[in-house]
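Asks: Structures follow.
None of the figures in this text is laboratory data; all of them are computed from the coordinates on show. Predicted model only: the values in this text are computed from it and were never measured. Cβ atoms are built from the backbone, for glycine too; each structure is taken alone.
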Structure P
Amino acid sequence: MADGVQVEVIYAEPDRVWRCHIDVPKGSTVAECVSIAAAQGQFATLDCTEFATGIFGEQCSGDRVVQLNDRIELYRPLITDAKTARRVRAQQQADR
């Protein structure tokens with residue numbers, strides 16, 4: 001795309017990956033890209049507004065401007081936080 005950039009939007013679950021490449025105008029934000037991806041068929045079943053976002057593993061806000069070939073990642077909420085999980089494991093080991 002001569003007057004824009006191509007980016008990839010990706011979302012993963014343990015058993016499935018949603019991925020699409022989109023062309024967007026220069027100056028587009030992460031939020032705009034997620035909105036465009038949400039209209040794609042493979043993302044239709046997801047509520048993309050509920051996910052945190054990042055680019056190449058670094059969390060970022062929706063107002064970040066994307067660059068050519070950025071990979072926008074949609075992050076699922078954690079089921080349990082790490083501190084709680086460690087505490088539960090320690091308690092289970094102590095009970096044994």
Structure Q
Amino acid sequence: MSNTFSRGDVERVARLARLELTGDEKDLFARQLAGILAYAEQIQRVPTEGVEPTSHAGDAAALREDTVVPSLPREESLAAAPDADPSAGLFKVPRVLA
């Protein structure tokens with residue numbers, strides 16, 4: 001893997017993504033992407049022989065058991081909500097999709 005990322009590479013990616021970039025942005029992104037590639041090369045050089053694969057980065061022993069605990073009663077939470085419909089047991093929330 002090469003850690004060089006030219007302005008031409010940035011222009012090609014920008015064209016594919018239909019982005020309009022200024023000259024300064026092209027130079028900045030070329031430097032930043034070259035830095036990302038250099039970091040990826042550095043990570044690839046880390047010796048991992050003998051390291052067991054894991055499904056996640058965290059320590060599995062840190063997970064707790066699921067336990068059922070009482071929660072806030074529905075009536076109480078609906079009473080505190082604006083524009084709730086207690087008879088239906090529903091909260092009214094702002095529309096996020098048009």
Structure R
Amino acid sequence: MTKYSIKNTLNLYSIEISGHAGFADKGLDIVCSAISTAIYMTRNQIEVLEPSYNLSNIKLEEGYAYFEVPKEYKNAVKILEVLEFTLNNLESQFPKHIKKLK
């Protein structure tokens with residue numbers, strides 16, 4: 001199961017995602033594919049729309065992603081809000097395979 005958490009403080013917005021959905025075998029897992037696509041699109045959009053942002057605050061590894069954005073980067077915060085919206089939608093469609101941690 002993929003798990004994700006959101007932290008939204010006065011100065012910082014972060015999203016942490018870990019695990020594998022386990023919907024199907026590797027290479028056929030549509031839930032993992034959807035999550036991975038959303039993660040990489042998020043990273044690419046931040047790079048394009050916030051060129052002064054230090055991308056080293058984004059960690060992308062096998063089965064793990066972490067985004068941390070100071071609120072001063074308004075475009076990046078909006079992009080993370082869209083990622084959160086996407087993850088929430090995937091959770092509503094595939095509740096056995098992706099879960100938001102409280």
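Asks: For mean count of other Cβ atoms within 10 Å over residues 40-47, which of P, Q, R scores largest?
Replies: Numbers: P: 11.9; Q: 8.8; R: 16.1.
If we compare mean count of other Cβ atoms within 10 Å over residues 40-47 over P, Q, R, the biggest value is for R.
Asks: Further question: For relative contact order in percent (Cα under 8 Å, 6 or more apart), which structure out of P, Q, R has the highest calculated value? Numbers along the way, then the final one.
Replies: Values: P: 30; Q: 19; R: 38.
Structure R comes out on top.
Asks: Where does the value 3.2 come from, among P, Q, R, when distance in nm of label points 7 Å out along Cα→Cβ at positions 8 and 80 is the thing being computed?
Replies: Details: P: 3.2; Q: 6.2; R: 1.1.
This value belongs to structure P.
Asks: Same structure, new question: If volume of the Cα convex hull per residue in Å³ is computed to be 84, which of P, Q, R is the source? All intermediate terms of the calculation are to be shown ahead of the outcome.
Replies: Values: P: 110; Q: 259; R: 84.
Considering all the candidates, the number was obtained from R.
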